[in-house]
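The structures considered in this document are given below.
Every number here is computed from the coordinates shown, using simple stated rules; none is lab data. Keep in mind it's a predicted model, so treat the numbers as computed, not measured. Cβ atoms are built from the backbone, for glycine too; each structure is taken alone.
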Structure I
Amino acid sequence: MKRFFALSRTTHGVLDLALPGFVALLWLGEFPPILTIALSLFTAFAAYTAIYALNDLVGIAVDREKFAGGINAGYSVEASDLRYPLAQNALSYNKGLLWFGGWFAVALIGAYFLNPFIIVILLAAALLEIIYVLLLKVTYLRTFVSGLVKSSGPIAAIYVVDNNPPIPLVLLILAWVFVWEIGGQNVPADWNDTAEDKRVNARTIPLQLGTQTAGIIVLITLSLTVLLSLFLPLASPLNLGWPYRLASAAAGAFLLLKPGYDLYRQQTEGRMAAKLFDNASFYPMAQLAIITVFVLI
């Protein structure tokens, strides 16, 4: 099973579950019924497991080319030696395809029972993930596609607890997740993989625009993430005043802004980018913990 979970980057995927959990709790202002929570968790786990596997299934040929000279150290949240098991021939393509298909089917079924509209979001996320992988050698603008893919989970969480949400507030959530994904996940990941990406002439922000520009993009997007987080209480029925905003901003400063600034200042490849990726991966969990405290009190 380790090879299958490595294919789906399950450690990272479990951390990602905090993001839709946070958004649902913020939006509803209270805990949903226990059956809704259980079904949502299972469906979200299935969806993240499938989409991460889809990434490697679509990109298997390029991944084999990228990592022909070895696989880098990775990040602490997904540092298994079995990373990219398809590219390492540790798992057959057919088995990986069956793994993806099974979990995607489970996710579709769960989505139907939660809210049939979520099926549309899930299908769109899968299509966008395919486009994202195929654009590796085409344009660094694919980072925007990544932002949309990562936003799909939190947006789906809104439709679990609200059948007719106000679109401006949905867009607020989308924008917040979008800039966090770009500055805290996508650009740092590409920065960490520059040596491997050079082998395949990949077009990523660090390679095409340089590390200085990549660092500026990281700082801008992460600053926007923290700024937008101050407006998230607008999407909640709770009276979330400045204590909540200060706690949220503190989490952003510690997990996003500081490691982002350190990366920009040192302009190094590899481990500093991975450190930012790791810290940013725990940002949704921090937000979930903060909103849980305020819901309980």
Structure II
Amino acid sequence: MPDPVTPPWEWPEETWRRIVGRARAGRSLRPAAWPGGARCAVALSFDADHETIPLRDQDESPMRISQGHYGARQGVPRIRALLAKHGIPATFFYPAVSALRHPEEIRAVAGDGHEIGIHPWIHEANTILPPGVERDLTFRAAEVLEKATGKRPVGIRTASWDFSTVTLDIIRELGLLYDSSLMADDDAYELTDGGAPTGIVELPVEWIRDDAVYFPMRYNSPYRPYTAPSAVEEIFRAEFDGAWEEGGLYVLTMHPHVIGHRSRIAFLDRLVRHMQAAGDVWFCTHEQAARWCKEQAGL
């Protein structure tokens, strides 16, 4: 850690070089070709936060907890039905508390053939945890998901993409294949640590490809964004069109309690049909995308 008393403009060069060197983008892992000769890879993902966000905030409001419950009660069934209709796989990132609250749901999602990834324990913010707690919670979360599904998870998405200075160490210790929390590129890349390659695949995310940026609101607070579903559909479609033109990867982050509402699941259906109509698209889980990129790079 830099000296908190010393302002950044007085840091020695070694300090800021060390800071920007953590979990940095290394070589691109964008493959020369996708499976089956596809032009573009689409990795849809759903963060099944459910009731964990108010629980994390020590918020016992039944109203706000009910907003998360909606994701389990209506969102996930609608998402599963949409994916089944189109015959496409996806990745669901579960906080351990969501998995423990909804064991039948996570088993059903895994039984559909979708990937289950780590979204640590109770949607905690890693960067404010006491020393050692992030590691403990992440390891415990991996065990909960393995017990729930019968398969050890191979990937992680940190809650709110809150990636601490020790998160990469934990990922390496767990022996994970990939992370999907960082934003240095549009396409997959290898994470480096202090300039050294790690062999870990990063499947980058971005706030503009996240439904939670546009829709949620909190009564009696300044956090009241709202965007029409048609406008979000236009943004998500434009991002896909760019990925298709470049022959790259398209990672879309959604939440059952957000995208699962009637007006929004309808535009997700239209978006998937648009992707299918474009042709030459490989719909894949995050694990499949990471393994393909890593193998094609000879890692």
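Comparing mean count of other Cβ atoms within 10 Å over residues 86-93 across structures I, II, the highest figure is found for II.
So distance in nm of label points 7 Å out along Cα→Cβ at positions 118 and 134, computed for just one structure, reads 2.8; which one of I, II is that? It traces back to I. Of the structures labelled I, II, one was used to calculate FRET efficiency 1/(1 + (r/R0)^6) of positions 246 and 278 (r between Cβ atoms, R0 = 25 Å, to 0.05), giving 1.00. Name it. Structure of origin is II. When Cα extents along the principal axes in Å is calculated, the result is 54, 44, 29; to which of the structures I, II does this value belong? Structure of origin is I. From I, II, which structure was relative contact order in percent (Cα under 8 Å, 6 or more apart) = 30 calculated on? Going label by label, the one that fits is II. Please state which of the structures I, II yields -22500 when helix-only ellipticity at 222 nm (-39500 (n - 2.57) for each DSSP H run of 4 or more, over all residues; to 500) is computed from it. This figure was derived from I.
Computed over structures I, II, mean count of other Cβ atoms within 10 Å over residues 14-21 reaches its largest value in I. Sorting I, II by FRET efficiency 1/(1 + (r/R0)^6) of positions 150 and 190 (r between Cβ atoms, R0 = 35 Å, to 0.05) from high to low puts I first, with the largest value.
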